[in-house]
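Below you'll find the structures, each written out as structure tokens.
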Structure 1
Amino acid sequence: MRLPTLLLSAALGLVVFSGCDTFENRAKQKAGVVTQLDPKTRAKLERGIIEIGQTPDMVYLALGTPDDEYETTSSTHGKEKTWIYNDYHQEFAGNHETGYRRVLVYDKNAKGYAVYLEPVYTNVYVDRAEEKIRITFRDCKVAVIEQPKAP
């Protein structure tokens, strides 16, 4: 009985301590890069600010692992790598009928109970992913930063 409890505790601890994607955790992974940064650049990366000319390691420190990666080859720019970061949210899609419930009602005229079926509605939400930022690297440096225009 004690062994399953220990296994459950160990698994829970692993989930809790390994799932945090913060600047501090990424900085530990890329400690060599962080020690070479000047304080001004480090402060920008901590706030998630990226700029033209930064390396993939610097972008990783600022934003984490990209949601999508693409490689393209063209005659004008050669090989390019593009990282895409998405914003995830849920959108209300309305109420949908999900079934019925029985309602017992006393009928005075019949002097008895009648059973009626009443529809049950549930709020439905749809998961959405929208592109938040797209970063293109040329020669291992940020060459293009694309973001949707704020409304």
Structure 2
Amino acid sequence: MSLKTKKTHLNKIKVRYSEVDCQRIVYNSHYLTYFDISLSEMLEDCFDQDEYVKQTNNDFHTVGVQMSFKSPARLNDQLEVYTGIKKLGNSSMTFTQEIYRSGSDDIINEAVITWVNTDQKSMKSSKIPDNIKEKLNKYLIN
């Protein structure tokens, strides 16, 4: 089922010239950038990430990515990136994301990305604070 019908965060991105390759389609690594930008936008909608890092000395690290290409995006396409939280654990979060061309229900790319909350001094996983979890619940997909 499409993330468009769930409680997800929507981020819009326009494909720029520097993101297409000699085949005139978006180069594959740029999809990860689109996903990462959209994750950051979703988190900013929930809490101030910069303040979180300053106050806790914790930050989120990507530990897993599974991405599935479906069809190409092209120069000047207007894209819609839908982001939801699939699982919210003690120290990790698993996101699910889908990219669509604006005005279309055909998925261009989809991903499942896992982040771990990490203490920046020890570089070990750290519990996600309850107040942050509460704020993230608005995008938790059941």
Structure 3
Amino acid sequence: MNATSLPHATLLLQSLRISRDRLSMRSKVAIGTGLLRVLLHEAIRNQPFDEAFYREANPDLDAAYRAGEIVDLHEHFIEQGYLEGRVAAPPEVDEDFYLSTYKDVRDALRRGDVGSAREHYLRAGAAEGRLANPAQRPLADHWAAILAE
């Protein structure tokens, strides 16, 4: 499947029991978990994915892949990895920005608790909503506004 595998907008809105006009309102709608899962999978499918990075960043998955327990790592990311908080492609971490913005990480680096800003971002920073670089600010602000609704 790809992004064109979504049904026509009319059908999708009908399944959500909402009108096009309601989409412009600031209200909430109920959505079945099955539909939500499919929509998430379609969105996740279009995220950058680097198999070599995914294997390196996730030794447990690399071992399962080599053992034949996982057949397709990209499908694993779509079906499970994203919701487990795994990162699918190498982030562009600006070390200077990250360490000057997040003084607790700078202090942890000095203490030896973390090896680099990139390591912290992958281990905890992304899940905490920290920015890897200043170019992420507009997108982070955009999503913060949407998630606050």
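Bear in mind these aren't lab numbers, they're just calculated from the coordinates by the rules spelled out. Computed from a predicted structure; not experimentally measured. Cβ atoms are built from the backbone, for glycine too; each structure is taken alone.
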- Note on the structure: Candidates 1, 2, 3; relative contact order in percent (Cα under 8 Å, 6 or more apart) computed = 21; producing structure is 1
- Message: If distance in nm of label points 7 Å out along Cα→Cβ at positions 76 and 108 is calculated from each of 1, 2, 3, which structure is the one that comes out at 1.4?
- Response: 2
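Assign the value 86, 53, 30, calculated as Cα extents along the principal axes in Å, to the correct structure from 1, 2, 3. Provide the component values of the computation, followed by the final result.
On the way: 1: 86, 53, 30; 2: 44, 31, 23; 3: 55, 42, 21.
Comparing all candidates, it corresponds to 1.
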